[in-house]
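Just so you know, all these numbers are worked out from the coordinates, no wet-lab data involved. Model, not experiment: these values are computed from the prediction. Cβ atoms are built from the backbone, for glycine too; each structure is taken alone.
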Structure 1
Amino acid sequence: MKIWMHGIFGAILAGSLWTCFWQIIVTTILVISTGAAISIQTGPSVLAGATLGLIAILLRAKRCMSHHFLGCTTMAAFLWAFSLATPFDPSGLLPDWQSWVSLLIVAVLSWFCFTSVLKNISPTVQNRYVSEQFYLRLFWGLGLVIFILIVIAPFYVMVMTSLKSQQSLLANPLDLSINMDAGVTVLFRSYIELFTEYNFGLLLMNSSLVSVSTVLITLLFSIPGAYAVAKLQFPGRNLLSGSVLLIYLIPAIILVIPLYAVFSQLGLRNSLIGLCMVYPATTIPVALYMFQGYFAGLPSELDDAGLMDGLTRWQIILKIAVPLSKPAIASVALYVFMIAWNEFLFAFMFLDDIKLFTLSRGIVSLNSSEVPREHLMAGAVIATIPVLLLFLWFEKFLVAGLTSGSVKG
């Protein structure tokens with residue numbers, strides 16, 4: 001089947017789609033952030049985007065700073081003109097500066113998005129390769145932006161709700177605007193009350209203790225275990241290598257009742273020590289699997305050289321394997337930390353004393369009619385920020401550790 005596209009059609013399509021898309025997104029953000037009943041004007045945005053797309057493809061000006069400035073200015077002028085000077089607020093519910101800032105944001109984002117899609121497009125009939133590249137850039141860009149917005153939206157709602165007062169939430173739960181005239185103490189009142197009245201600092205300490213202990217225990221057992229499976233020859237090696245993830249495939253709910261009974265008899269049920277024993281049992285198998293692939297990719301000549309120099313297997317692990325495996329260790333440690341930090345089922349079943357609650361267990365206790373919803377959202381924000389910061393900090397190690405060892409040689 002012959003695939004072709006006319007350059008003018010592609011320019012009109014890209015301009016109208018991106019302009020309409022950003023018009024809807026920015027208007028939705030205005031509605032959420034201000035609480036004003038603003039209507040979405042898609043018609044003027046489609047006309048403005050299609051017109052500027054047609055002009056851009058016909059002129060085919062060079063993509064320089066002056067060209068981008070002229071394009072963004074023209075887009076803003078078209079949006080203003082086609083909407084009859086009311087691109088966002090026909091009813092006059094918004095201050096003028098908000099309407100102008102929103103107009104400029106839509107103009108700049110729309111211009112840069114559809115001009116990047118029109119790369120190498122001319123105002124003639126395009127061949128199959130150029131047409132396919134155009135549609136890939138267009139729909140890949142739209143899909144990526146939509147995915148990012150879907151991911152960001154819950155965090156935005158969570159943060160905005162935590163900064164609201166109970167009275168404003170009861171008056172209009174959908175109004176996520178923030179009163180910037182209020183002082184810092186008023187805005188962050190929910191966070192302050194969590195630490196002063198709900199003892200959230202102790203919950204952070206409990207979760208940190210359990211998570212760090214789980215990481216250390218997991219690394220202590222999984223590193224030598226994975227090295228042995230990857231490098232040593234012993235009876236049952238292949239069986240152990242193939243079945244290491246079986247325990248991870250067993251649903252946690254199946255293990256809760258027997259562990260609850262055993263830990264109750266041993267006096268470990270209502271204690272953090274019990275969690276520090278249960279969590280590694282669920283994280284060590286997946287850590288073994290991840291380390292095994294990495295160690296298998298390390299050259300065997302390094303082990304042979306270490307043995308010739310008189311090193312023992314333990315010394316080879318500590319002096320050769322571990323230093324070379326820092327990316328894998330960092331990624332596994334971060335993964336295990338996130339599992340222990342966010343785990344809820346075992347913490348809910350085993351812990352009864354509020355002084356021993358972890359963050360996940362403590363946040364659930366806030367989900368009641370006696371606790372305002374903004375406190376619950378503030379607790380969720382506090383539980384999310386440490387893991388988010390750690391993930392962003394160790395992202396390069398996470399990617400390197402997961403991909404290393406995937407190809408031997």
Structure 2
Amino acid sequence: MYEPRKEDKFSFGLWTVANRGRDPFGEATRPTMSPTHIVKKLAEIGAWGVNLHDNDLIPIDASASERDRIISDFKKALADNGLAVGMATTNLFYDPVFKDGAFTANDGRVRSYAIQKVMNAIDVGAELGAPIFVFWGGREGTEVDFSKDHAESVKRTREAINFLCNYVKDQGYNIKFSLEAKPNEPRGDIYFSTSGAMLGFIATLQYPEMVGVNPEVAHELMANLNVAHVVGQCLDADKLFIIHLNGQKYARYDQDLRFGSEDLNGAFSLVHMLETHNFQGSLEFDAHAYRTEDEEGVWDFARGCMRNYLILREKSRQFQQDAEAQDILKSNDIKCDSWNAVASGYSRDTAEKIKNSDYPKQEMSERGLRYERLDQIVGEILMGVR
């Protein structure tokens with residue numbers, strides 16, 4: 001029941017399982033793993049796909065012949081092991097040239113170089129069959145507020161995304177863009193800090209139909225937001241292209257913990273939202289093993305991410321089949337003809353009818369909703385005693 005299958009569409013970034021355990025206070029604790037080795041191991045543990053930044057696979061200073069050889073070897077590994085590439089992206093945050101941002105850098109040459117780098121990375125993604133290309137603006141922000149015109153930074157980002165949408169169309173690639181929000185780290189403040197901000201920005205683009213979002217659990221929790229609420233808004237907007245799953249303590253630095261290892265109620269609520277809305281995109285784990293682990297521990301981590309999702313999926317099904325829980329939900333879902341009319345669209349007759357209606361305000365106010373009991377049922381399901 002809890003063994004992953006290809007149809008689950010679980011995917012890991014090369015940067016996740018290849019994480020060597022380095023942090024700001026300590027050196028790496030694990031050796032480097034090659035991309036082809038990672039592909040083989042992910043296939044062995046039941047993953048569907050792999051994701052990558054351009055420089056996870058191809059060194060930033062690689063020659064054209066080196067690039068072609070690396071891509072050829074990687075494509076062979078994918079074919080030999082039956083893995084797909086769920087998404088590709090570009091690294092616009094690690095190299096010192098991006099210390100002041102990429103699309104929002106004050107230096108126009110840096111902005112132009114970022115466009116060049118992204119176009120090359122899109123080419124790689126297209127060659128590997130990636131349907132989604134992600135943008136995470138890790139350095140797109142400030143520590144010193146007066147160092148940038150923030151309205152101009154938004155405008156420059158729009159110009160970049162519009163240009164790159166046109167590049168994809170001009171090349172005939174079947175690729176859509178997905179925007180990933182984060183409030184801070186590594187910059188003091190990052191532009192477009194939440195998925196809601198991204199949704200608002202997308203509406204201003206030249207080709208909004210080509211652009212969606214990929215919320216990340218940790219990033220939303222860093223902003224003290226409810227992840228399931230965020231995902232619900234993205235689903236309603238039909239903009240949830242992919243999702244990044246991990247674990248995180250509220251309001252901490254970006255921890256990227258094993259999915260389901262923290263905030264179990266929140267993780268359950270998220271899985272329940274994805275499953276009941278029949279989300280068909282890839283489920284991408286953007287996390288990494290503890291610094292204490294060797295390579296075997298890395299694969300324990302990866303298996304744990306997938307297993308925890310599948311356990312929570314089964315718990316969601318149990319909740320949907322729980323007679324008492326469903327009775328509480330049904331008893332609170334009280335139908336109203338006037339509201340049905342509102343949902344059907346405005347009419348003067350409906351407006352007048354509602355204005356002249358009498359509502360049982362006291363009855364509605366005094367009626368208990370049994371949410372305490374509902375929450376207890378969820379807890380007992382998660383704790384395995386129901």
Item to check | Parent structure of the calculated result -24000, given that helix-only ellipticity at 222 nm (-39500 (n - 2.57) for each DSSP H run of 4 or more, over all residues; to 500) is the read-out and 1, 2 the choices | outcome: 1
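Of the structures labelled 1, 2, one was used to calculate relative contact order in percent (Cα under 8 Å, 6 or more apart), giving 18. Name it. Could you put the intermediate results ahead of the total?
Details: 1: 18; 2: 15.
Traced to structure 1.
Thinking only about mean projected area of the Cα convex hull in nm², for residues 132-195 alone, which of 1, 2 has the largest value?
On the way: 1: 6.2; 2: 4.5.
Largest one: structure 1.
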Checklist outcome for this item: Matching 0.60 (FRET efficiency 1/(1 + (r/R0)^6) of positions 76 and 284 (r between Cβ atoms, R0 = 25 Å, to 0.05), computed) against labels 1, 2 points to structure 2
Item to check | Test item: distance in nm of label points 7 Å out along Cα→Cβ at positions 204 and 324 calculated as 5.1, pick one of 1, 2 | outcome: 2
Checklist entry - Comparing percent of Cα pairs over 19 Å apart, for residues 100-251 alone across structures 1, 2, which is largest? => result 1
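Thinking only about Kirkwood radius over Cα pairs in Å, which of 1, 2 has the largest value? Walk me through the numbers before you get to the answer.
Working: 1: 26.2; 2: 22.8.
Result for Kirkwood radius over Cα pairs in Å over 1, 2: largest is 1.
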Item to check | Identity of the structure behind 0.65 (criterion: FRET efficiency 1/(1 + (r/R0)^6) of positions 44 and 316 (r between Cβ atoms, R0 = 30 Å, to 0.05), calculated), options 1, 2 | outcome: 2
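If we compute percent of Cα pairs over 18 Å apart, for residues 28-83 alone for structures 1, 2, which one ends up with the highest value? Don't jump to the answer; show the numbers that get you there.
Values: 1: 47; 2: 37.
The structure with the largest value is 1.
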